[in-house]
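Where a number appears in this text, it was derived from the coordinates with a stated rule and is not lab data. Computed from a prediction, not measured in an experiment: that's the story for all the values here. Cβ atoms are built from the backbone, for glycine too; each structure is taken alone.
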Structure 1
């Protein structure tokens with residue numbers, strides 16, 4: 001079975017953001033504004049990338065989907081950051097409907113439609129535990145007889161942390177939430193193509209059977225100034241606490257996130 005992940009990195013398309021724009025030109029200006037891109041790269045380098053690179057099971061593929069108009073200077077920066085992570089492939093797509101483009105990214109990376117595909121997704125400011133791939137595969141093996149009777153089955157690891165980053169490092173709040181986009185997978189059965197990007201993550205339970213795995217710190221959900229999920233009025237607020245030395249050691253062991261490196265990244269001057 002192939003384990004296949006997807007990350008949308010400032011992809012320019014139609015839909016996919018709660019922050020709305022009248023035209024693609026307006027969205028392009030918003031997405032590629034230097035202040036926003038600097039923040040996205042800091043979040044990605046400090047949190048997302050280490051959690052991908054540090055997986056205990058390295059047998060997976062990971063697609064980073066960007067737009068065809070992704071500025072060259074940012075593409076070079078993204079290529080430099082990901083060069084040493086062999087699972088990562090950067091793919092550019094035209095400005096399609098968001099779900100259409102992301103589903104295409106997964107379809108093109110799928111190796112064999114006649115074998116099961118364990119799909120998952122991450123935003124560019126989120127992270128997952130170092131054993132996410134390992135545990136996801138274990139759950140799939142343990143439930144093989146179940147998902148073989150369905151076109152698709154969701155697997156939801158629903159526990160972890162909401163976090164924010166800054167010059168003081170990571171600040172966190174314990175978090176448990178059903179069908180968050182992080183640490184959520186969809187097992188796509190052989191011969192089927194509708195996967196994790198064909199349905200809203202928060203509504204997967206309405207369209208397919210689901211398996212919930214609570215009690216394991218598996219997800220890191222980023223909250224920051226450019227976090228799209230906080231754009232809606234009345235978004236939930238969290239009380240954050242900085243990491244103490246014991247928590248720093250835990251985050252390094254559990255997520256491969258180094259708090260000293262986070263402080264360094266967020267204290268550096270913006271890239272030119």
Structure 2
């Protein structure tokens with residue numbers, strides 16, 4: 001007789017409920033973006049009016065461009081620095097390795113509000129100490145702005161990149177390095193042709209992680225931004241507080257969801273192709 005797989009049904013039910021919990025809000029936002037009602041409480045018919053108005057709203061696109069520019073720059077710096085930090089931690093045999101690892105991973109557990117306050121105090125102290133020097137020598141007026149936002153984003157994104165890349169390195173087969181060295185390969189050649197291809201999926205995953213965190217950050221950005229420096233999360237918070245442009249934000253959210261799925265699909269294809277090459 002065929003036995004009833006109770007555990008399998010339970011796992012399927014839990015998975016289904018989890019997926020519904022995760023995607024139900026996204027579906028509600030997507031449906032609301034096509035609702036002609038301005039308040040979105042009742043369905044008044046299908047319409048693309050909010051998408052048309054979205055592309056005509058200059059302030060939203062300025063905030064979006066600022067957010068993407070900051071995220072791209074922060075991702076590049078945090079990916080490079082995080083990868084180097086992971087390589088150092090992986091190869092280091094120093095007795096202070098545990099201390100270094102703790103310092104790198106600390107931003108992962110520090111609350112955002114503490115990180116934001118700490119960075120704000122640090123930037124204010126730096127500006128107060130070197131403002132006159134920067135003005136007289138370089139003609140540069142120091143202050144809170146995009147530079148401080150980028151530095152803050154690199155600070156917390158670096159730890160996530162390091163964690164992801166280091167996890168990939170710990171799965172790395174050291175015998176491949178030893179074989180390359182036995183064949184006379186230099187350290188640089190070994191890194192480029194052996195180590196880098198092996199950890200590339202981890203680097204890509206870490207970069208995507210950093211890019212997502214940078215775009216999504218509100219708390220830390222709120223503390224370290226200057227007057228008039230508006231990112232998309234700051235703009236959305238202000239619009240929600242005033243009760244304006246909610247339908248436009250729904251439309252923008254749908255575009256972001258579609259963009260995210262495209263990026264994830266392309267990344268998955270790249271990682272799959274990379275794995276197939278290594279086989």
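Out of 1, 2, choose the structure whose coordinates give distance in nm of label points 7 Å out along Cα→Cβ at positions 114 and 250 equal to 4.8 when calculated.
Working: 1: 4.8; 2: 4.0.
Only structure 1 yields this read-out.
Compare distance in nm of label points 7 Å out along Cα→Cβ at positions 130 and 258 across structures 1, 2 and report the one with the greatest value. Please report the intermediate quantities before stating the final value.
Numbers: 1: 1.3; 2: 4.4.
When distance in nm of label points 7 Å out along Cα→Cβ at positions 130 and 258 is computed for each of 1, 2, structure 2 gives the biggest number.
Can you rank 1, 2 by relative contact order in percent (Cα under 8 Å, 6 or more apart) and just name the one with the largest value? Don't skip to the end; give the middle numbers.
Numbers: 1: 25; 2: 30.
Greatest value across 1, 2: structure 2.
Out of 1, 2, which structure matches -26500 when helix-only ellipticity at 222 nm (-39500 (n - 2.57) for each DSSP H run of 4 or more, over all residues; to 500) is calculated? Write down the numbers at each step before the final one.
Values: 1: -8500; 2: -26500.
So the calculation was done on 2.
Quick check on the output: 87, 72, 30 is Cα extents along the principal axes in Å, derived from one of 1, 2. Which one produced it?
Details: 1: 53, 46, 40; 2: 87, 72, 30.
Source structure for this number: 2.
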